[in-house]
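Just below sit the structures, each encoded as structure tokens.
Taken together, the values in this text are just the output of simple stated rules run on the coordinates, not laboratory data. Since the structure is predicted, the reported quantities are computational estimates derived from the model, not experimental observations. Cβ atoms are built from the backbone, for glycine too; each structure is taken alone.
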Structure P
Amino acid sequence: MIAEIIINRSAKRLNRTFDYNIPKDLEELIMIGSTVLVPFGKNSALEEGYVINIKEKTTYEVKDIAKIKHNLTEQQIELAKWMAKRYFCNISDCIKQMLTPGTKSKKQENNIQDKTINVVYLKKEIDEIQFDIEMGKIKSEKQKKILQFLKNNDGVTVPEIEIFTGGTRAIVKTLEKNGYVEIVEKKVERDPLANKKIEKTENLELTEEQQKAYDLVSQKMQEEKYEQFLLYGVTGSGKTEVYLQLIGEALKQNKTAIVLVPEISLTPQMLDRFIARFDKEEIAVIHSKLSIGERYDEWNKIKEGKAKIVIGARSAIFAPVQNIGIIIIDEEHDSSYKSEAVPKYDAKEIAKKLAKENKCPLILGSATPDLNTYYKAKQGKITLLELTHRANNSKLPEVEIVDLKMELANGNRTMLSVKLHDAIEKNLQEKRQTILFLNRRGYSTFIMCRECGYTVKCKNCNISMTYHKTENKLKCHYCGYEENVVTVCPECKSTKIRYFGTGTQKLEQEINKIFPQATTIRMDVDTVTKKNSHEEILNKFRNENIDILIGTQMVVKGHHFPNVTLVGVIAADSSLNIDDYRANERTFQLLTQVAGRAGREKLDGRVIIQTYTPDNFSIICAKKQDYEMFYNTEIALRKQLNYPPFCDIILIGFNSLSEKEIIEVSQRVYMELKNNLNKDEFNVLKPMPSPIDKIQNKFRWRIIIKGIMTPYANEVLNNCLKKFYDTNYKNTRITIDINPNNMI
């Protein structure tokens, strides 16, 4: 017997099958989906590969498969093949998404499976380590990186250090020898829900609208029919209760359920509600904040059929769930469901394919649906279910808009308008909680010399550095490069350096200055680096009744705080001023979602939106919390300008170490596509530098195509990629993204 094998390499030239003989002793073990080790090329080391087909004979002289590692199912291999074609990547890239976490290399696999592990802890105090770095005692960049990683993640394994820092076991041993870290053998406790002690709840009585939605979906479950539903409900309308009762129905039918939530809003509150309703042993959680060992155990729990309910971020859609009865995607409008790394898949598309194969319903839930989803619902391609009232009869919050231009004209140069200042003060007096939303982390967004206009930019990327005051560092949010604060202009030697823009750190400092009696807590990417820090911050805010929560978009989704009666949006314009056709949509969604955090119980809620553009229609619609009004205005604009859902945006990205080569390659690809795509159906724009034309020392260009993505267009693009990778351009890489989240 002969196996057709895809080698686990990222090189495009290897995105094809190689024939290998299946030895007699492995014939009963090897099947389509097996991960195997094979001799490949001139390398003495064995290469990992995936069996994607088995046949009787071959015309080639072939080598034997050396060893079998583990198996995927035939359905998973078929899904990987479909994804590779759909998302223009290697089959091996797609197969990796379906492998058990921690088994992508032999080194990982041996360590992850061992229930007793060596854990690395910092031995010296952070201040002492920082002093040694500054004094030059620690010179190695990799040692510094490992120590920084341990500062944020104290108590991790060596394989985790290797994966997340690029360091090695030898470097960790050197740090141990020099007294900076200690390595302790520890028994693994790898149940992410072990510390959850939640009081059990019963099904709540559904409202008339909830019952109608439940009945329509459960009917399809009983009939074992695929149908796609959009559960469109205002914030606080009880979408989660509908999910819970439908999952209960799936369990009664002895079936399983997948629930996807955005990575950023995988909140303890959502998880707590599931644990309160179902047996903890039946629930598996998959998301990036778990350790690799925890993910390994959760994945195997699913594979062994012990977990009936899988809750997680987008990667959970690849979990080895059998006999699926329902798939739910909460906050379906969230951009995190679309991967920005290869493979650039859309979890909603994968979910749709799986739901069809399992003949079960797919529910997309949101208070502010993705415009494309709502358009399909209006066209009758998706069944629309509406929840127009809050489940506990609480009122939607009162929303007010403050014109910041008028504040400036009246001499107010602080970050808080008079109205928001007074509202916070009143809330503090009444012992009510406040959320302040600002979608920029850091202290200042850029630093500029007032004499000559010089702006401090990252040395690797053509982008301004952001000032982080607590660490007194300038950071690049694209490549992670850091440097010390500039006090003298390197161009004109002036000391007139000024900090422009505002971030969450600066807002926190100003709030502490204006309201010294108030307790505050901040939640952004910089404060949730440690494991469970996301949950700790939210629990602290709720349980200790902290007065003010300051945060980025992490605070806007899915949270339910009964005592929050005031939400302040510091700068509503930040999401409007981006180079993206969805700027209005994202602004409306953010503002509506953040407004939905106020007044969710019996207390009335109030929202104050500060903006320099009070007449923008997305801000006006958010004030009225009128999705229909926003949709009708935006869809008319999209139709006029031929943007999705009336076409697809195909972004072909180029990055290269050579500026000359990237220009040459992009021109060749442009001509190839102009000659092969129908000009009446596709508008192929000329290659241009990307808005951020350099990241991590690589030049970036792009070609944008507007048109409906058809199987023929998919074939043309795949052929174009294949033709390019058969050439000798060594420095340039191409990616293709359909309807990307990020146009920069």
Structure Q
Amino acid sequence: MDKQKVIFESGNELAAYAAKQINYHVMGYYPITPSTQIAEFLDEMKAEGEHDILLIAAEGEHSAAGICYGATCGGGRVFNATSANGLLYALEQFPVQSGTRFPMVMNVACRTVSGPLSIKGDHSDIMYMLNTGWLIFFADSVQAVYDFNIIALKIAEKVKLPAVVAFDGFFTSHQKKKCEVFEHDKDVQEYIGSYIPKYHALDLEHPCTIGSYMNEPDIINNKYQLHEAMEKAKLEIEEEFLNYENHTGRKYEKAKGYKTEDADTLLFILGSSYHTACAAAEKLREEGKKVGVSTILLLRPFPKEELWQLCKGAKRILIADRQDSYGAGGGNMSLEIRAMLQQYGSQAKVMTRIYGLGGKDFYIKDALELFYQAEQGIKEFDYYGKYEGDLKFDYNEHQYFEPISNELSTPNTTICEEVDGKIVVKGGKINETTIMPKRLAPGHGACPGCGIFVNVNLLLRGVEGNVVLLFQTGCGMVVTTGYPKTSFKVPYVHNLFQNGAATLSGLVEMYHQKQKRGEYPDGEITFIMISGDGGMDIGMGSAIGAALRNNHLIIMEYDNGGYMNTGYQLSYSTPMGAKSATSHIGKTQYGKGFFHKDTPMIMAATNIPYVATVAESNPADFIKKAAKAKEYAKKYGMAYIKALSACPLNWADEPSTERKVIKGAVDCCYFPLYEIEQGITTLNYDPEKSKKKIPVEQWLAMMGRTKHLVKPEYKYVVEDIQKEVDRRFLRLKARSESEYL
């Protein structure tokens, strides 16, 4: 056996550890809870020079899957990790990869698929993978996560299919356990062996076409070959489990059971809950009851023969599904196991319980109750753990806030007039706008010093009249809408990062259509999308689409310079050199390795009527630009406003100093204040003319995430940042001085 050592880590950490030992060529990724830690741990090890994997941060999971596919086409070893809606966003890419037969490994820390949004663990995401042609291993323990990451790659390369290693999010992914790992990385690499693909896109001597267009009968042959590969995998996995046992002493089977030999009542359950169910079965065995538990460690190929051997003696089988295939009378495990039992002629009474959705805990007492229900034969199908809602009784809807009327929200503190094709704002003084009713209630769960609500409330001070808000997923959404209460006093809609602008476009056009048909009263509504936490990375395509259509709405981006709601990973707007959970500081890297994204200029290139940047350090300017945005959205189309938004937790500075930090960003010209009206640029504040300009280094030193850059060894990084900031500001000044730009 190869030498092993004991470490104390979580499933996510061990997935990263296995990847480090394998030393993949490329990882394409995008942060999503609860799988994000895998990329974080790999980046941390990368910073210390422990591996040579190139980690590529995509702007969304769809692109991450594309990066991975492209890398596999290049004939190398590729790794990925995702969860929940991230998996669904990338879903169309997975049959592409299996159909062209390029192997890789993707970890899925299983999580609830929204809506409504929930970040906790169940199996509603992984079941979408069943028909994609990927091998799917399901690890029921932290140890299995590590072992399957090694086994899966070897099998994938043997049968030329990509593989998933799935495990329970927030249970297996985050719980730390003692585990055995190969002591030496070279032993892992020798065990897996070298990978020499028969064909790849970098072979210039034997050029090949990957992903041809196919008609029948070619396509049916392609799919039949994929089927054959999956059948071959059954034998290869069995052989590899034995081989792995010889190397490590750890034994795995496709299906396993506890006390199934003579069990009259059998509970099937997938993932980490298997161990809880085994503990419950042991208690019942002590009472003389013949109960047992079964599970599978392989979803694809489905191990029906092995599972049948565990089930064939049972009189009653209860299948616990951690997801539902709505309308089918059970989740996917129920459907597949029922089909298997029918095929083998089982006479057992079969029941289904949907349990543990949204990460609802599963205790021994719950397993005991499922055994009881199985023995009693109570209901063929039911949800376990549900509760009767208020609709069972006389239900009176409770409105937490009085509606904010148009009259109340139109105090006329800002008056807009059009002069020579531009909007001019009169009024808008800070003390005058305090009479504007707040559309957001004071109560929310944000961190102390969070800039989101400072910026949103400043924006809304300048937007008079009726307002409908849409928030993309992010900190701003999560901390204001914890069910069953809300912080919003006006109509509010949520959609995911990647589709906010399209969703609001649909709502805007419905409003206009209903007015056109006389189905909605005359009047005005300002529609505003609030985006942040990297939402203008993954949601950029949707935003540009709305901009090109020129829908009448406002997009306000609170740019806090990272994916903050997933624990602060780098976004494209993170400052160069900044430390984050996916841009660590170490022997081989200094933080984020590329310059920040200039979103306002990207949006300006779509030729929308109004683009502006704002900062809480200049509140009067902020309020006037908000009023302008409302007027442009009403008359001409889309308006886009970007605010630099403080995040003390992840910027690593003091909440009480945030306004100074924001001012520092403005004064060093990292975040200049300007507006572009109908294509014409105006620089609203020039720190050089005001003699308040400071070097970028001074601003970087204000935050813990960037203060390491002031050290002598990073002088070249600061010089590069200063050069780029100066270049962008000079271009902005030149635009401002031109009558055409």
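Here are a few things to note about the model shown:
- Winner on Cα Rg over 2.2 N^0.38 Å, for residues 356-467 alone once structures P, Q are ranked, highest first: Q
- For distance in nm of label points 7 Å out along Cα→Cβ at positions 172 and 276 computed as 3.9, the structure of P, Q it came from: P
- Ranking P, Q by distance in nm of label points 7 Å out along Cα→Cβ at positions 164 and 420, the structure that comes out highest: Q
- Comparison of P, Q - label where FRET efficiency 1/(1 + (r/R0)^6) of positions 428 and 492 (r between Cβ atoms, R0 = 25 Å, to 0.05) is highest: Q
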